[in-house]
Structure 1
Amino acid sequence: MAEPTLYIVPTPIGNLRDITLRALDILQQVDLIACEDTRHTLKLLTHFGIRKQLISYEKFSEVKRAAYLIRHLESGKSIALVSDAGTPMVSDPGCVMIAKVRDKGIRIEALPGPSAIIAAQSASGFEGSFRFIGFFPRHQASINRELSRMLVSQENTIFFESPRRIGKTLTSINKVLGGRVICLAREISKIHEEYIVGSALEVYDNLKQLDSIGEITVVIKGIDQSDDIDETLMLMRARELLKSGCSKKDILHILSQETGRKRNEIYEMLLKMD
C-alpha cells in the first residue's frame with residue numbers, strides 16, 4: 001500500500017463467510033482498523049487469523065477520533081473503517097471521518113459487501129426503485145410525514161427497526177397504509193433468517209408466535225403505477241409537506257416524482273388547498 005488510503009470495509013451481518021476475499025486482504029494489509037466496538041471486531045479478526053491495532057470509532061467520539069486518525073493517514077499509514085455489521089455509514093458512524101479525509105485530499109476507497117438493505121429488497125420480490133430511511137422515526141410528526149409519503153409513493157421504502165418497537169411500528173403502518181403489502185426480513189444471513197410477507201397486521205400476528213425476533217429490516221411496497229391515487233391522499237401528503245416548510249413549487253416537484261402523476265394534474269389539485 002504505497003499511497004495512504006482510508007478503506008471503507010463492509011463486514012458480515014450474520015454469517016462470517018459473507019466477508020469478501022478483498023475485504024480480508026485489506027484488513028490484513030492496513031496499519032490500523034477503526035471500528036465501533038473493538039471487542040466485536042476482534043472476534044471477526046480472530047476468526048480469520050488477523051492481528052491488527054484497533055481503535056474505537058463510535059458516534060459520540062467521531063470528531064475527536066477523526067482528527068487522530070487523519071494524523072495517522074497524513075503520516076503515511078492506511079486505515080480500514082468498519083462497523084459492527086454491514087457497511088459503515090449505513091445507519092452507522094463514519095460521515096465525519098470521511099468528510100474530513102476528503103477535505104484533506106487523502107485517498108478514499110469503498111469496498112462493496114454485505115447489506116441488509118439490498119438483501120431485504122431482493123428477497124421481498126417487490127419491483128421498482130426504493131428509498132432507505134435508516135431506522136423508523138420515533139417522533140409522531142416524523143412518523144406522519146413518512147407514512148403520508150408511503151401512502152402516495154411508487155417507491156418501496158426500506159427501514160431498520162428494533163424488536164422492542166416493531167409491534168408499535170407495524171400498528172402505525174396499518175392505521176395509515178391498511179392492507180399494503182410489506183416484507184419483514186429478520187435475522188438476515190443468520191440461522192433463523194426469515195422473510196414474512198403480508199399486510200402489517202398479518203406480519204405482526206406472525207411475529208407474536210415467535211420466541212425471539214432478532215434484527216429487523218422492513219420493506220414497504222410502493223403503490224403500483226396503475227393504481228389511481230385518491231386526490232384526498234394527495235392533498236394529505238401536500239399538507240404534510242407544506243407543514244414541513246416546503247413551498248407549493250417544491251410540493252409540485254416532490255409529488256410529481258413520488259406519484260408519477262403529471263405536473264399539471266398536481267398543480268390543479270394544489271389550487272384547491274386552503
Structure 2
Amino acid sequence: MPTAAVNGIEINYRIEGDGPETIVLVNGLADDLETWAYQVEDFLGAGYRVLRFDNRGVGATSKPEGPYTTRLFAEDTKALVDSLGISGFHMVGTSMGGMIAQEYAIAWGSDLKSLTLSSTYAWPGPFCSRMFAMWADIAPVQGVAMVMRDVTLWAFTQDFFENREPELREFEGEMAKIAQPLDAYLAQLSSIRTHDTRDRLDRISVPTLVIAGAEDILIPVALSERLRDGIRGAQWATSPGGHASIWEHPGKFNETVLQFIGGHASEGEGQS
C-alpha cells in the first residue's frame with residue numbers, strides 16, 4: 001500500500017474506487033484501516049471513492065513518541081487529504097475516529113460535505129475516564145492484547161456472545177494478535193482520555209449525523225446523545241448492536257450512513 005510523508009510522519013493509506021466524491025474513514029483506538037472491512041464494499045457500491053488509513057501509532061504508519069491528541073490526529077488527517085488533493089469530502093469517524101473527526105470539523109469544516117460521528121463522545125466523563133485509566137494500568141503489566149480481550153467484552157452485545165460464536169472467536173483471535181507496541185497504544189489511549197470539545201461544538205456547521213450502537217455500553221449512548229445536542233442541527237440515529245455495531249450489524253449501519261451522506265452529495269453523484 002502507498003504511504004504519504006506528511007506532518008513529520010509516514011501515513012499508510014488505501015484509496016479505492018473512482019467515484020466523483022470521496023468518503024474519508026477514520027479509525028478508533030488501536031485499530032488499523034481494516035476496521036472498515038465491512039463498510040468499504042457497500043460504500044464503493046454506492047458510487048463513492050473511499051480513503052482509509054492507519055492513524056499515527058498503529059498499523060504501518062509511523063509510531064513516534066507520544067502522547068498523542070485528537071487534534072494531532074486531525075492535523076495528520078488534514079495533511080494526508082491535502083497531499084492527495086482531496087477536498088469536498090464526506091468524513092466518517094468511529095469511536096476515537098469520531099473524536100478526531102470532531103476536531104477536523106471544528107478546524108477545517110469547509111473541507112467537508114458531511115460529517116458522521118459514530119459511537120463517540122465530546123468528553124469521556126467519569127465512567128469512561130475510569131475505564132480508560134484501568135486500561136492504562138493493565139497494558140504495561142499484562143500487555144495490549146489483554147486489554148483488547150477486555151474491550152471485546154464491552155464492544156459486543158449479549159446476543160452476539162450467545163448466538164454468533166464462530167464470529168466471536170474470529171474477532172477474539174484477531175484482537176489477541178494485535179501487534180501495536182505498548183508505547184504507541186498508550187500514546188493513542190491518552191488522546192481519548194484528554195479529548196474535550198464540549199465548548200467548541202458550536203463551531204461545527206457542516207451537516208452532521210451522530211449515530212450510536214443502540215446497546216453501546218463502552219461509550220454509553222447518553223454520551224453520544226449529549227454530543228448530538230451540542231452540534232446545531234445534528235441528526236441522530238441508532239444502529240443495532242453495541243460499540244462495535246459497524247462489525248456486528250454492518251448492513252444497517254452502512255444503510256443509515258449512506259442515506260445521510262446521499263442527502264449531502266452533489267446532485268447525481270454517489271447516490272444509488
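Read-outs: derived from the displayed coordinates by stated rules, not from any lab. Computed from a prediction, not measured in an experiment: that's the story for all the values here. Cβ atoms are built from the backbone, for glycine too; each structure is taken alone.
Out of 1, 2, which one gives 1.5 for distance in nm of label points 7 Å out along Cα→Cβ at positions 55 and 247 as computed from the coordinates?
On the way: 1: 4.5; 2: 1.5.
The read-out comes from structure 2.
Identify the structure, out of 1, 2, from whose coordinates distance in nm of label points 7 Å out along Cα→Cβ at positions 151 and 255 was calculated to give 2.8.
On the way: 1: 1.2; 2: 2.8.
Corresponding structure: 2.
I have 39, 24, 15 for semi-axes √(5λ) of the Cα gyration tensor in Å, calculated from one of the structures 1, 2. Which structure is it? Mind dumping the intermediate values first?
Values: 1: 39, 24, 15; 2: 26, 21, 19.
The read-out was computed on structure 1.
Compute mean count of other Cβ atoms within 10 Å over residues 71-78 for each of 1, 2 and report the one that scores greatest.
Evaluating mean count of other Cβ atoms within 10 Å over residues 71-78 on every structure, the highest lands on 2.
Using semi-axes √(5λ) of the Cα gyration tensor in Å, for residues 199-238 alone as the calculated read-out, with 31, 11, 11 as its value, let me know the right label among 1, 2.
On the way: 1: 31, 11, 11; 2: 19, 11, 6.
Clearly, the read-out refers to 1.
In terms of relative contact order in percent (Cα under 8 Å, 6 or more apart), which of structures 1, 2 is highest? Spell out each step's value before the answer.
Values: 1: 18; 2: 22.
Greatest value across 1, 2: structure 2.
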